[in-house]
1. For distance in nm of label points 7 Å out along Cα→Cβ at positions 71 and 247, the calculated result is 5.1, so let me know which of 1, 2 that is.
2. Taking semi-axes √(5λ) of the Cα gyration tensor in Å from the coordinates of each of 1, 2, which one would give 52, 22, 16?
3. Could you tell me which structure in 1, 2 was used to calculate relative contact order in percent (Cα under 8 Å, 6 or more apart) as 21?
4. From 1, 2, which structure was helix-only ellipticity at 222 nm (-39500 (n - 2.57) for each DSSP H run of 4 or more, over all residues; to 500) = -12000 calculated on?
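Just so it is clear, none of the values below were taken in a lab; they were calculated from the coordinates. For clarity, every value in this text was computed on a predicted model and none was experimentally measured. Cβ atoms are built from the backbone, for glycine too; each structure is taken alone.
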Structure 1
Amino acid sequence: MTSLPVFEAVGRHLSVARAAEELHLTPGAVSRQVQNLETFLGLALFERGHRRIAFTPAGNAYWTKIHALLADLRDVTRELSADADDRPLVISAPRMFLQIRVMPALASLYREHPGMVVRFVTGQPDIEGLDGAIFVGATPRRGFVTEELAAANLSPVCSPSYLAAAPPLEIRPDFARHTLLRSAEYTRNWERWLGPDGPDVFAHARFIDFESSGLELTAAEAGLGVAIVRLRLVKDQIDSGRLIALLPEHIVREHYCFTFAETKLRSPRFRQFRSWLKGAMAA
């Protein structure tokens, strides 16, 4: 029985290392648990190759049943806990998306469902323990549903005053002569947008760094430099002319996605939240 949750985690990730990280075990301990289960059953559950594993047919069929049973056990335990019916839904979301896109729409959720209670969290790296999570470009996982919510296209932006006074900004290498604004959380977005020009730009550009995401947008509107943003989050600033999107031909196209365990669909309250979220983000 102790091996079953380990087997379920390995099968969900198809990775011993990622399962070990999730379960706070060593990869060796995870491998031993799976091997003990295979010995007990008298059959192989995985085909092991160089740095990869895959289900055997028997392993896949067994995992499907075990995953469903463990999900049922978690749900039953949650339902039987004290005040389970009043427990808030716990939803993870990127902080800026939550602040700019979700919070302004929350009044409609509580108007449609007065008894709804939702607790939003940020910086939660794992879906386990959550009712749902909003990610950019979430990858499908076994036993989970992933649905696109809205565009999350990346583009650099700056103020009209900065653009008028700064050197030309016509191609990506030009950014090496500019001041780039970034927060620790979104440094990777500059890397994604600059692509192969990144190393040279990073070697020569001036950077102003902020600990908290969102401050780079304030700095961009103030004319301090160029920020990299999800265009969905600055639509009002662009429409009003406070910010200008640069090099539209180089937009990196991504999506905000909503990910949740399939078993959550059994909950009427969760289905209500899901329906509201999809409608609110499509508006």
Structure 2
Amino acid sequence: MSKFGILILLFSLLLFGACSSQDSQVDSKASNEHYRLGVEFAQYALFKNSLEEFDLAIKMNPNNIEAYDKKGLVLFGMRDFANARKMFDEVVTRSPQHLQARINLGMVEYTQGNIEEAMKRWQEAIELQEGDNDSKAYNNIGNIYKERKDYPKAIQHYQAALKQESSNPLYLNNLADSYRLTGELEEAEKLLQQSMTVNSKSMMTHFHLGLLHRDRKLWTQALGAFQQSIQLNPNQPEALFEMAQIHLAQNEKSTARETIEKALQLNPANGKYKQLLTRLQTS
């Protein structure tokens, strides 16, 4: 064989070897198993183990989109926002139609105080593709408008979210509270009763019912709703704060003081809780 022929043969063998090596690195079955373990570890808050499994899933299959996304969510939960953003960006780069990654990018921006950028990301998610479920993006934008006290726009976005998930208690509660804040108490109550039908053990539904009864000055019903909310989730200082204010409105200062002290045990740094306690101590 000529020297040229030998070179061609060696090149062919090297090329074949390179392709075979790359193919052997992609193991979708093993990648999916590591992904499954990563999700399971995350559910038990074993975040370090979870990240290791997602890294192995990506190593076995660099195009395992969901492994990048779930790794980003774990990093987000660990407040490693810079690396979480990198993971979500990677998902969008590899899969531009990935709705959840764009919503997650919005959450990263929102958590870091970049409100306008968060809204931009969520609006991109809404405009991404017709027929997909954009309810989370609509709800998140509605929350920002509600924070800004722009209740008509908040209501508009919560309604859009409910068009896609008509029985979602979170969206029903958010819409009901926006109606309450605009004084449309009957519409708010109707939505909260609908939410109660969906999930009678929703802590937030009972809490919002408490606010509604409070606004109507139905003190007994309000206290009952807040108490039910606390029974469903004892670590809820805001319900205790509302109860303390009702006790104060009824001139039950001793009970009000005991109640706000419980709220401060759960959240010692809260300024408005401290202010109410000081008011009770000096009155």
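1. 2
2. 2
3. Comparing all candidates, it corresponds to 1.
4. 1
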